[in-house]
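Taken together, the values in this text are just the output of simple stated rules run on the coordinates, not laboratory data. Since the model is a prediction, treat every value here as computed from it, not as a measurement. Cβ atoms are built from the backbone, for glycine too; each structure is taken alone.
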Structure 1
Amino acid sequence: MTHVAISTSVNQRGKSGVAAYLFGLIDGLVKTCPDIRLSLLGLAADKPLFAPWLDRAAWVEVAETWRPAMRDIFWHQFFLPRRLRAIGADVVHIPSYRRILARPPCPQVVTVHDCAAFHVRGKYDAARMAYGRHVVPRLATRARRLITVSQATALDVEKFFHRPAASIDVIWNGIDHRRFRPADPAALAAFRIRQNLTRPYLVYLARLEHPAKNHVRLIEAYEQLVAARPSIPHDLVLAGADWHGAGQIHARVAASPLRGRIRTTGFVTKEDLPLWYAGAELLAYPSLFEGFGLPPVEAMACGCPVVCSARGSLGEVVGDAARLVEPEEPAAITVGLADVLDAPAPWRARGLVRAALFDWNRCAQATAAIYQAAARP
């Protein structure tokens with residue numbers, strides 16, 4: 001049996017893509033990989049997030065004082081190695097490249113979700129941009145194996161981290177098909193009433209992050225769509241928590257002549273997430289760059305057609321099951337929205353088939369094989 005320690009502190013209180021990755025991976029490991037013994041190292045207040053798996057995985061608690069990002073990096077470099085030795089871990093899995101250990105006491109497996117710092121100017125503040133571009137490529141040499149969540153990210157890792165292809169394993173993310181599926185009509189009707197959804201809507205489900213998530217151009221495209229089709233009844237819903245640059249998105253909404261038809265929801269709960277997809281006429285996902293992009297797959301699994309940016313890994317992930325658009329051209333986004341609204345059924349059918357390819361159990365089994373290979377001398 002291989003003893004694997006997973007660092008979980010980068011889950012951002014369960015409100016991030018890395019959190020979705022951790023929850024899906026851990027669930028798959030405990031259900032389908034009996035040869036893997038898990039220890040989860042996590043911040044004290046995050047323990048309830050991992051409660052579903054703590055009957056089959058050990059919890060190694062980290063004090064809340066280490067939560068701030070810079071302190072968390074310091075803890076990883078100077079305190080985590082001691083914990084790993086104390087618990088006798090055979091392998092440590094770091095699920096975000098920002099926490100790669102410089103001196104791991106055991107083989108280190110690292111997941112790289114994207115190389116956005118190299119692609120999107122202003123994606124992060126100056127310190128995080130510098131860390132991602134200059135420090136991380138050096139730390140990456142200390143990983144026994146690197147996992148990327150798409151082939152597009154694997155190519156970026158080769159280019160920017162100067163790692164050979166033979167040291168990189170591509171494992172697609174999964175989704176929870178128990179949650180993401182076409183909604184029960186009664187549940188969807190109750191959701192519409194609770195959310196006061198009296199009109200059809202288009203949804204963009206992503207944190208409100210500017211410029212990377214490209215909300216401003218989507219608002220412009222929506223305005224063009226309504227100008228070209230004045231009778232169109234659809235509202236635009238921007239669902240997600242405020243993030244870096246959110247103020248510029250809110251300002252653009254306030255300045256829009258359609259501001260009464262553009263709604264921001266704030267953070268979307270786990271329970272409501274599938275219903276926002278299932279109730280929408282389509283998901284618009286014009287992000288400037290993604291290392292994977294879970295929302296398009298989740299939406300497709302819920303029977304929601306997708307209009308999607310062609311940037312980064314997104315074309316690889318959605319295949320021919322979504323209408324791809326050039327995200328920096330609002331007119332192109334407008335045409336994509338119109339095309340799918342005019343003929344949603346084929347996109348819905350292809351999306352359901354495509355979404356079935358993404359499964360956390362398969363992801364976990366492939367990851368377990370990498371742990372076992374990394375643990376061998």
Structure 2
Amino acid sequence: MTCNPDTPFSELPLLPPVQELETVRVLKQCIRSRTELAELEQAGDFLPNKALLINVMPLLEAQASSEIENIVTTTDRLFRSSLLEQTPDPATREALGYRAALHEGFKGLAKRPVCTATAERVCSVIKSKEMTVRKLLGTALGSEATGKVVYTPPVGEGILRDKLANWEQFINEPTELDPLVVMAVAHYQFEAIHPFTDGNGRTGRVLNLLYLAQSGLLTTPILYHSRGIVRRKSEYYESLRAVTFQGDWERWILYMLEVVEESARWTNKKIRAIREFRQRTKAELKTKVPKIYSGELLDVLLHQPYCRIIDLVNAGIAKRQAAASYLKQLVEIGMLTEEKVGREKLFIYNNYLQLLLREDS
């Protein structure tokens with residue numbers, strides 16, 4: 001495979017690659033990665049209300065995925081901005097767009113498999129504007145360290161759509177390849193095609209999760225896999241280039257499978273920690289404020305670490321005045337802290353927030 005960094009790689013080979021993909025090392029890693037994914041699926045099922053994971057984990061994923069692209073926001077800003085009716089800063093807006101794209105993409109799988117139209121819609125939601133396959137020239141990827149061009153993707157809408165059609169065929173036609181291997185290969189190809197003027201990396205990572213769901217390996221978007229890439233970010237780009245310039249598919253596939261394994265294990269630990277925290281919160285509510293305890297109140301408190309009076313009202317727990325009283329009682333027992341943000345009152349569950357932000361679980 002010959003590729004000049006300064007010349008559009010319009011000869012990007014079609015899928016499937018001619019090289020052997022499922023080497024002995026890859027197959028052994030597939031077993032480890034699939035084992036962790038299976039345990040992750042079971043961990044989520046043990047929670048009484050899996051909806052809280054569907055809200056919380058994609059926000060953590062959104063923050064990490066944006067960080068890979070040097071879009072710096074904080075998880076705290078994301079939680080606040082997802083509740084407050086105020087304009088977030090640009091970085092937070094893009095990260096929230098990632099979560100919205102992930103949710104919409106998962107819902108869309110019921111109507112159609114992962115395809116080019118899926119990618120265009122995902123990128124559009126992430127960028128909050130209509131994104132289609134690029135038509136203009138001039139797209140090139142540069143090194144953060146040197147500023148030099150390290151890769152120039154194919155150009156020409158016709159060429160891009162032809163290669164995307166091949167990518168789409170590869171991920172949807174029956175194959176004997178393990179779905180994790182297909183995901184890794186398809187992710188490389190999508191990033192190498194680089195079909196959009198912006199948002200390709202985040203779109204590609206959403207597509208990874210959608211493909212895992214389509215393949216039956218992930219039933220809900222709770223795998224925090226961008227965290228694994230953030231922790232090995234330089235290796236991510238080096239392994240991508242190793243395919244382009246050296247044809248080293250094994251290195252890339254192993255990297256992606258290891259990220260899945262590590263991310264699934266970490267996410268699993270986080271879910272177990274949330275489950276244990278939920279039990280402690282339930283016991284504390286029943287002991288200290290038994291008159292206001294309900295399963296619905298517990299769910300609102302753990303939906304995310306910030307809540308408002310209206311959230312209790314919308315959940316049908318109480319009317320506004322009583323809901324305000326409930327939250328005040330939780331402040332009085334030291335469970336929540338109250339903060340005025342514009343016209344809104346935010347009630348913050350700091351212990352829960354710290355649990356979500358903690359790296360070790």
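Points worth noting:
- Which of 1, 2 yields -11500 [helix-only ellipticity at 222 nm (-39500 (n - 2.57) for each DSSP H run of 4 or more, over all residues; to 500), calculated]: 1
- Look at relative contact order in percent (Cα under 8 Å, 6 or more apart) for each of 1, 2: the largest one is in 2.
- Here FRET efficiency 1/(1 + (r/R0)^6) of positions 57 and 305 (r between Cβ atoms, R0 = 25 Å, to 0.05) was derived from just one of the structures 1, 2, and that gives 1.00; the source is 2.
- Which of 1, 2 yields 70, 42, 40 [Cα extents along the principal axes in Å, calculated]: 2
- Structure (1, 2) behind the derived value 5.7 of distance in nm of label points 7 Å out along Cα→Cβ at positions 137 and 185: 1
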